[in-house]
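Following are the structures in question.
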Structure 1
Amino acid sequence: MKTFKEELELIANVLLSQNAQAVGNENKPNYSNRDFMNALIIFQTAIYDKTWDNMDFDNMPYEERVKMSVKLGTDLRDLIFTYTNLDTHKIQDFL
């Protein structure tokens, strides 16, 4: 699987540099809903990867992994809705 390590490093460094040099609100990126969803897809991939590592470390049975993964998805959806009023299940809002 392609990891996009170099691309993620570049994006993270540019964002950190921009934020460090910003004055006032000029560092607000004004993401579209599509941009937000793209960032969320990257975050979901990362958090599920680390969750899997944690499950492996705990030697968690498959059935429990499924339950935990579903809960993570639900919690993430709820978090996003609470703070952005965006429902990630309404995909038409992100096209």
Structure 2
Amino acid sequence: MSQNIYQGDNTAAFGGNFLTIDVSAGEGKPVPPMTKAELKIGCFTKVIENPTFPLTINLTEDETTRLKNENTAYLAVWDAQGRKKTCEGSIVINTNPQRV
């Protein structure tokens, strides 16, 4: 899966949502509480304390400016005991140069 954005844009502009992430504990199992989620996108990491799912992620102007042309994003989550689990899969974020 891939997403396209422009450097210098804020993905929450005009009520937008950039990424919506949902996790599953398996069929019929509730998702346990999590203490933290980290989304690593290219050269920086976005930390979300006490995330609730589905999780909506937006990037600020500063964050989109720091992205390269192609960025792979990965998600890790921490359980109630502070143990890390890296989620399967990734997303590619293509960033176009700022135009205005």
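Just so you know, all these numbers are worked out from the coordinates, no wet-lab data involved. All of these numbers come straight from a predicted model, not from anything done at the bench. Cβ atoms are built from the backbone, for glycine too; each structure is taken alone.
Brief remarks on what is shown
- Which entry (1, 2) yields the derived value 12.7 for Kirkwood radius over Cα pairs in Å, for residues 9-64 alone: 2
- Comparing distance in nm of label points 7 Å out along Cα→Cβ at positions 17 and 73 across structures 1, 2, the highest value is found for 1.
- Comparison across structures 1, 2 (criterion: Rg/Rh (Cα atoms, Kirkwood Rh)) gives the highest value for 1.
- Which entry (1, 2) yields the derived value -1500 for helix-only ellipticity at 222 nm (-39500 (n - 2.57) for each DSSP H run of 4 or more, over all residues; to 500): 2
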